[in-house]
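Values in this text are rule-based calculations from the coordinates and carry no lab data. All values derive from a computational prediction rather than experimental measurement. Cβ atoms are built from the backbone, for glycine too; each structure is taken alone.
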Structure I
Amino acid sequence: MSEAASGPRWHDPDERVAVEVVLNGLPTTLHPSPRWTLADAVREHGLTGTHLGCEHGVCGACTVLLDGEPVRACLVLAVQAAERRVETVEGLADGDELHPVQAAFREHRALQCGFCTPGFVVLAAWLVEREPEADLERVREVLSSNLCRCTGYGPILAATLAAREGNDA
């Protein structure tokens, strides 16, 4: 009997599937359960910079780039990333050389507890690359999609603007 005739195949909750992705520029096979989020899968793979905050897509701590676009990794199933490019905060630096946004966050002390920082850094790096001419209001608009309970946003905004000014891309 075909799957169409018998209905969809149900997966055991403990079953793992192979998900081929390009993770931070490297072909990688993740082994999540079909019900795992992308955040769960990259964290299990050892990339713990992707933080899980609200797990409802509100806070932005889990922001990663999926095929070059920012997404909330807590809202994307790992299996949805199959055959796609995933970039986490760990993929931004070039070896020991920080990404300009990472360097600007450090220089401007754009973190306190640091929990939200990876999501902000990924989002700011995307903005600096995609919209190097973004004005202050656009930068505020984009960054307002992520939440920070410690910094008051001023240092995050200053760091993003400084990275934008230094962007030669």
Structure II
Amino acid sequence: MHRTGARGFSLLEVLFAATILTVALGAIAQLFAIAARSNAGARTTTMAALLAAEKMERLRSLAWTIDAAGLAVSDTTSDGTGLTPSPPGALAHNAPGYCDFLDVRGAPLAAGPDPPAGAAFTRRWSIEPLPTNPNNTLVLQVAVARRGRDEVRLVSVKTRKVS
């Protein structure tokens, strides 16, 4: 005897398998989209952290010492304002001398109060004397944000040392 159902699949089985495959591929496509968005967000956060660290290192490298004669040495001119104390709220708004703009690769763009065309990141920093030791200790803060979104913030303390 010869059975016809044993040689192939019925139309119902093919439709059922195609439906399962379509649902599975749709779920995988959503996972790829979520992964792509997460990677883009991680890339932005990493770039912001690198830009903040770069500025913090520049600020920390400026002279803030005591010379051999016991006199305070302060670099207040490098990078525009050096280690001059910033105006109040320098991290909240674009204060001249305490803000710059960078493109998506981290290259600096024109400075000023308003972001120029092509600005992807806004980097702000503040320099404040420590209230308990204002003549010898500074609190340095750097904040980097991408188009008003979440920001990366670094904080450090710089104390005068005998050179």
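Of the structures labelled I, II, which one yields -9000 when helix-only ellipticity at 222 nm (-39500 (n - 2.57) for each DSSP H run of 4 or more, over all residues; to 500) is computed from its coordinates?
I
Could you figure out which one of I, II the value 20.9 for mean count of other Cβ atoms within 10 Å over residues 56-63 was computed from?
Considering all the candidates, the number was obtained from I.
Mean projected area of the Cα convex hull in nm² computed as 16.8: which structure among I, II?
It traces back to II.
Suppose you compute distance in nm of label points 7 Å out along Cα→Cβ at positions 40 and 120 for every structure in I, II: which one lands on 1.2?
Computed on structure II.
Kindly point out which one of I, II the value 11.5 was derived from, the read-out being mean count of other Cβ atoms within 10 Å over residues 64-71.
II
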